[in-house]
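Listed after this line are the structures, all set down as structure tokens.
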Structure 1
Amino acid sequence: MIDRLNIPRELHQALKEPELLGDYKLSGYEDWLEPYELEEIDWKVFTQPFDGETTIPEGLLSGAIRICNTGCEGYHLYIFSGKDEGSIWSDQRYPFGRLTRICENIENYLENLRRYGRDHITHYEKFS
């Protein structure tokens, strides 16, 4: 099912670079729907365009995958559909109540990840 999503080649390629994977870095395919399994997801709702509000019962936002776990139930999201397609958002709804765009495209996001390593999240986040 994930292969049907509009995921750019750059993100797939980055997942082959071990230095970009791990805690506070890129999450592997198996964690894009964290903590749920593919079989648990309502794909009809999940693949609707991202609007920042529509969620499936599990709390995942429609049109977005979790590409980085920032800790404490926070994630960086790659938006795969809707008017914000291709951008990266910070999902800090729990505990901070924020959902904000942090990067215009995956190329810039990956560039910052390569530059800052696991500290790239502090480049985008204010955790208070």
Structure 2
Amino acid sequence: MAVAAGLGSFGRHNLVIHPILGTRVIFTAIITDLDIQPDTPMEGNICTDCNICVNQCPVNALAQEGKTDVMKCMVNSQPYGFVGNVAFWTKFAESTPEEQKNMLKDKKFKKLYNVMTLNTQYVCFNCIKKWPSGDY
């Protein structure tokens, strides 16, 4: 939607690159009944196809151009998100009461609990950390 609204173009990392702010942007939406005209979509592409983002991905989630292997990315970037939660609670259910007590005292459970309550879970931003800054 951001690209269609003229706010940037897609990069090799399948994220939107804004012409001024680069790739470190978060887009949101507002539902309204106002008649707002979109900007003209950008011509050309800001991405230089340098592949820095691809090479920085520790799990090769960007190996196939135009696609992100979401499961690879999620397991790596959100180890305490949905996939990590399912794995933890599956192991918990199969554990003895003593192992369960130890699991609830472990740092991993504290991180899972923080994600459940605070909803902060991303730990890998390699695809945008090394993105070239400067003139876009």
Structure 3
Amino acid sequence: MERCLHIEKLDKHISKSDGTRKKVILYNLGTAKLLRDGEKLLNKMERNLKAFEENADDVFVIFSIQSGIENNTRLIHAELVEDLNKVVEDYRNAPFCLFIDYENMDEIYDICDAYYGDWGIGAWRCRQMGKPIMIQNAEV
């Protein structure tokens, strides 16, 4: 079951008790990067989740994966599907994270403070808006 929050309800997740706001990071996973880097990328995503958790007082993550990623992965690297689903489920269940459908990313660009993840439309849009972007590297 997908965890779904309306954008207007995000305020309770990103407001801090001192009246300031957590930094909102749009984190996007694309199919091509997963197919290229496989298990290394999934391990990187698990490390990222721990880093986000350690900084949950200051950051809130909006996580999205490219539509069709599971089916495409199953066709090319079927052995990765179970691990992919586990990592995605960990992000869905994290209290400092909101999982959104890839098609709903347009609603997030104005809300997010920065972009992290794979190069694609999300990174491009945030760059055009003058927001910091960091492209995910499975090797680091």
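Structure data summary
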quantity	calculated
When relative contact order in percent (Cα under 8 Å, 6 or more apart) is computed for each of 1, 2, 3, the largest belongs to	3
Parent structure of the calculated result 22, 34, 22, 16, 5, given that P(r) over Cα pairs in 10 Å bins from 0, in percent, for residues 51-106 alone is the read-out and 1, 2, 3 the choices	2
Read-out FRET efficiency 1/(1 + (r/R0)^6) of positions 19 and 75 (r between Cβ atoms, R0 = 30 Å, to 0.05), computed value 0.40, structure in 1, 2, 3	2
For 8.2 (mean projected area of the Cα convex hull in nm², calculated) the corresponding structure among 1, 2, 3	3
Origin of the derived value -12500 (helix-only ellipticity at 222 nm (-39500 (n - 2.57) for each DSSP H run of 4 or more, over all residues; to 500); candidates 1, 2, 3)	3
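FYI, it's all coordinate maths here, none of it is from the lab. Predicted model only: the values in this text are computed from it and were never measured. Cβ atoms are built from the backbone, for glycine too; each structure is taken alone.
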